[in-house]
Each structure stands twice: as C-alpha cells, then as structure tokens.
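Take a look at the structures listed below.
Derivation of every value follows stated rules applied to the coordinates shown; laboratory data play no part. Remember, it's a predicted structure, so these values are computed and weren't measured experimentally. Cβ atoms are built from the backbone, for glycine too; each structure is taken alone.
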Structure I
Amino acid sequence: MGSYLSDAGLFLIDTVLGIYIILVLLRFLLQITRTDFYNPISQFIVRATNLPLVRLRRFIPGLWGIDLSALLLAFGMEAIRISLTAILLGHSPRFAGIILLSIGEITKLAIYIVIFSIFVRALLSWFSSGLHHPMTKLLNSFTDSILRPAHRIIPATGGIDLSPLIVFIVTMLVLKLLVQPLLDLGRMFL
C-alpha cells in the first residue's frame, strides 16, 4: 500500500510542479526573446505565474532586462520537486546535489522548449491555414529571435532554411557537453 501512495505522490509532484515550472520558464523565455506580451497565450502565462512573481520582485530586482525573479522561481520550484522526489524515494538529499540538479534540469527544460518550439513551427509552416492563430504568431515571435543568429551564418537559399538544423545541432551539443555532465555531477552529490 505504501508504494502505491508514494507512486501517486511522485506523480502529483511531477505533474503539478512540472507544469508550473514549465509556465514560469516559458514566461522567462518569452521575456528574454521579447515575444508579444499581448498574445492571448502570453497573457495566460502571465496571469498563471503573476502571483508569486509580484511578491518575489519586491526582493529580487531584474538585471539588464532579465527577470531574475522568474528564473529563481523556476529554479526554486525545481529544487523543491527534486527534494520531494528524493524524499519520497527514501533518500536524504544533499544541498549540493539539489542545486546542481536544479540548474541542469532547468537548463535542459529550456533547451527542450526551444527545440520543441522550432519543431512545431517547422510543422506548422507546411500548413497555411493556421497562420493567424495566436499559437502560430507566438511560436514565430519566440523562435525568430532564436533562429536569427543562425540566419546570419547560413541565410535561406532556394526556399530552404537550414537555420533550424543549426540551432538543433547547437542545442544538442549543449545538452551533451554541458547539461548532461552537470546532471551526472548532481546525481553523484545527491
């Protein structure tokens, strides 16, 4: 019976905290890329994450246009998620492991959001019927600023745009060379 309860607890922790972490991280990424604030989806994300961020901004100011309170909230929520998961699995987590794993998991999630957004944008580009949908506009606005540096390296020629491929290769290298070693180190300290 105890394993059923701990499995249900793990599921709830991963689901509820995971969704909220994604929303907070999306808010941070949308602010960094200067995505349309007035898009209905952006407004939903702002409303869903506003309550704790308004309070946090009293103590944590922004820096160079970066919303540090959103980043620290996502990091703190991830640390709570990792700690609760470790406790439910019968481990006593150590602070260094939690910090390293939180940094690695937030970075990995941000990279996955970027990869997923570019992939969905590429799929939607094949269909012209959804060009005016708020999700399409948000994806285009978000991914344009990410793809722009790759466009400078290899501009689109002959109707073929290779910038998503360049971004995909770079993000996968970051995952394999920076994030995965950080996660492995965090697991050693956990």
Structure II
Amino acid sequence: MILATRNEHKVGEMSALLPGVELKPLPDEVELPPETGDSFEANALIKARAAHAATGEVTIADDSGIEAADLGGAPGIYSARYAGEGASDEANLAKLLREVDAADGDRRAAYVCAIALVDEGGHEYVFEATCEGTLLREGRGSGGFGYDPVFVPDETGHNDHRTFSELTPEEKHAISHRGKATRMLARHLGLEAEAAP
C-alpha cells in the first residue's frame, strides 16, 4: 500500500498504527499536484487519487492540521504553510501563538485528520477524526512535531496538562486525530483487532 507522502516520520507513525500492512512512501518519480482543495478531505483525496493514478496501487493519503477557535478555524488546511510556503514548524507555531495571543480570548483548538483511501478498483473512502484541546502560551516537550508543543489534549483527563510533545508515542496514538482516523481505516480494512486500543 502506498502512503502518498515522502515524510518518513509520517510513514513510521502510520505503519505503527496499521500492523500487518506494508506501507511504502510515494515513489520519487511521482509528482503530487498542488493541494487546492477547500477541506482536509478534498486535499487528502487529491493526493490519494494522484498517487493511485501514477502507481496503480492501493493508496492512502492524509491531510491534517490544527484549527484555532478564536481564529475562525485558522490555520486549518494551511497549517503546514501558515507562515509562508516552505516555513519551518517553528515559524508556523510562532505565528499561530502571536495571532491567538492577539485575539486574547478562547485558547481552544482542535487537530483534524482526514485519510483518503483509493482501493484496487478505484473506489474512494475518507476517514476523518478530530482531537480537541487547548493551546498553551509557550511550547513544552521534545516529542511530536508541528504544533504539538503547545497543544494540550482534553482526552488525557482534566488533571493532565501535558502537551502532545510530552506524551509517549503510544499515549499520543491512542487519542490523536491521526490515530483515530487510522483506526477507522484499519477497521475498514479488517484490521481492527490489531489496531485497538
């Protein structure tokens, strides 16, 4: 199965969540079209369709990001390039914190992940999940990536104030947007026993 990305971190994370499935990164010669969709679902489908068309193999693609309540859902589908095309995780995170601080209200946010599957027959499926939480004023922890250092998920419990970057990979997978969406995909593929928590 092809995962329409060359991000080894993402391939590793998804492989851990799909036991028994051999996930291969996007072949070097395959060019993905620009993500011009207006939703996570649309962008995931753009990537999955292109990779399936180029390889003829079963393909999955994910599109994910973070939505801040006080910013009307921004950065949303622009999460990976919020501070500009090619911006670093640090630059994107700094911009988000500046804007949320300026809004000076609700620090609620949600991570969203949509995973698109195009199977052998070209049938399309999308699995979407969210993880709700709160944004800190400054980052903590060394794990994870993207906006993880400032995101405290609700699902670890009222008294647990650790960020996504402070959770173990197993703890994060159990509650994260990508973990939930991948388990929905696993159930669809008939892998649910292995994919539980």
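Mean count of other Cβ atoms within 10 Å over residues 23-30 computed as 13.5: which structure among I, II? Kindly include the intermediate steps, with their values, before the conclusion.
Working: I: 23.2; II: 13.5.
Matching structure: II.
Which structure, out of I, II, was log10 I(q)/I(0) by the Debye sum over Cα atoms at q = 0.08, 0.09, 0.11, 0.19 Å⁻¹ calculated from, if the result is -0.32, -0.40, -0.60, -1.36?
Numbers: I: -0.32, -0.40, -0.60, -1.36; II: -0.26, -0.33, -0.49, -1.38.
Working through the options, I get structure I.
Which one of I, II has FRET efficiency 1/(1 + (r/R0)^6) of positions 47 and 87 (r between Cβ atoms, R0 = 30 Å, to 0.05), as calculated from the coordinates, equal to 0.90? Intermediate results must be reported in sequence, preceding the final value.
Numbers: I: 0.45; II: 0.90.
Checking each candidate, the match is II.
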Quiz item: Can you say which of I, II returns -24000 when helix-only ellipticity at 222 nm (-39500 (n - 2.57) for each DSSP H run of 4 or more, over all residues; to 500) is computed?
Solution: I
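Check the numbers for FRET efficiency 1/(1 + (r/R0)^6) of positions 39 and 95 (r between Cβ atoms, R0 = 41 Å, to 0.05) across I, II and tell me which is largest. Show your work: numbers first, answer last.
Working: I: 0.60; II: 1.00.
Max of FRET efficiency 1/(1 + (r/R0)^6) of positions 39 and 95 (r between Cβ atoms, R0 = 41 Å, to 0.05): II.
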Exercise. Consider the structures I, II: one of them gives 1.2 for distance in nm of label points 7 Å out along Cα→Cβ at positions 135 and 151 as calculated from the coordinates. Say which.
Key: II
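Can you tell which of I, II yields 26 when relative contact order in percent (Cα under 8 Å, 6 or more apart) is derived from it? Please report the intermediate quantities before stating the final value.
Values: I: 26; II: 18.
Answer for the origin of the read-out: I.
If you work out FRET efficiency 1/(1 + (r/R0)^6) of positions 103 and 127 (r between Cβ atoms, R0 = 35 Å, to 0.05) for I, II, which one comes out largest? Display every interim value, and only then the final one.
Working: I: 0.40; II: 0.65.
Checked I, II; max of FRET efficiency 1/(1 + (r/R0)^6) of positions 103 and 127 (r between Cβ atoms, R0 = 35 Å, to 0.05) sits with II.
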